[in-house]
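A.B. asks: Take a look at these structures.
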Structure I
Amino acid sequence: MEPLDFEKNELSAADMRFGPDGLLPAIVQDENTGEVLMLAYMDKEALTRTLNERRAWFFSRSRDAQWMKGEQSGNVMQVVSAWYDCDADTVLLKVIPLGSGVACHTGAKSCFYRHFDIKEL
């Protein structure tokens, strides 16, 4: 792997460190509330489309195909900003949810609506 140029503040999709499967995780966060809505995966084309179109595009590992969030449900995610982590191997999308605002295929606002029962130490 090439070393990252940490002096460079803006990378392109081509600069990202995709995994051996050609994917990287993308965390989706509501711009207004800060709530984490979902985690999905992107290939280089999905990331490029997301940055160009300002709509969230992902890569479905189960269908082996790209998909735009909300293309069937109408719950499109308008991308306000896109961030990457220090290793350039994860993306954070800050979005404004359109439609009914539902992010999860179950109908929940966020995919993170369940929690573990953590005991006090």
Structure II
Amino acid sequence: MNTSSDKHTLTVTVSNIKTMEGTLEIGIFDSGHRFLEEGQALRSISIDVNNHTETFVVKNLPKGNYAVTLYHDENGNKECDRNFMGIPKEPYAFSNNYRPRFSAPTFEDCAFELSADKSVQLELNN
């Protein structure tokens, strides 16, 4: 039985935004199955960039493990531009401020537990 106490609010603050244009494209994932795949996020959010730090709130998330992914779509083309090796050319961030080295992160690299209202801080890789 789900009650309102089973739902939590996640507040995410994104810092190190260099340019005041475009949008932040955010994905909230709740499992490693199809993690980072286009259109597979539990919730997808797009917010306009107006400040060097932006905050957004995701309400009514059930208790569980989550990972947040985002990129700054500076040119507004609705995709994360990449170089010929597949490395993002636009700023990006993952929860736990995970910094990938040679490959994309796994869900486990970025996952955190949500068992009460929570705030997380993400810093863009530029």
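A.B. asks: Where does the value 3.6 come from, among I, II, when distance in nm of label points 7 Å out along Cα→Cβ at positions 84 and 100 is the thing being computed?
C.D. replies: I
A.B. asks: Same structure again: Suppose you compute distance in nm of label points 7 Å out along Cα→Cβ at positions 68 and 92 for every structure in I, II: which one lands on 1.7?
C.D. replies: II
A.B. asks: Where is distance in nm of label points 7 Å out along Cα→Cβ at positions 12 and 36 largest, in which of I, II? Present the calculation step by step, with values, prior to reporting the outcome.
C.D. replies: Values: I: 3.1; II: 1.6.
Largest calculated value belongs to I.
A.B. asks: One of I, II was used to compute helix-only ellipticity at 222 nm (-39500 (n - 2.57) for each DSSP H run of 4 or more, over all residues; to 500), and the answer was -500. Which one was it?
C.D. replies: II
A.B. asks: Another question, then. A value of 2.7 was derived for distance in nm of label points 7 Å out along Cα→Cβ at positions 76 and 108; which structure in I, II was it taken from?
C.D. replies: I
A.B. asks: Identify the structure, out of I, II, from whose coordinates relative contact order in percent (Cα under 8 Å, 6 or more apart) was calculated to give 35.
C.D. replies: Source structure for this number: II.
None of the figures in this text is laboratory data; all of them are computed from the coordinates on show. Everything numeric in this text was worked out from a predicted model, so none of it was measured. Cβ atoms are built from the backbone, for glycine too; each structure is taken alone.
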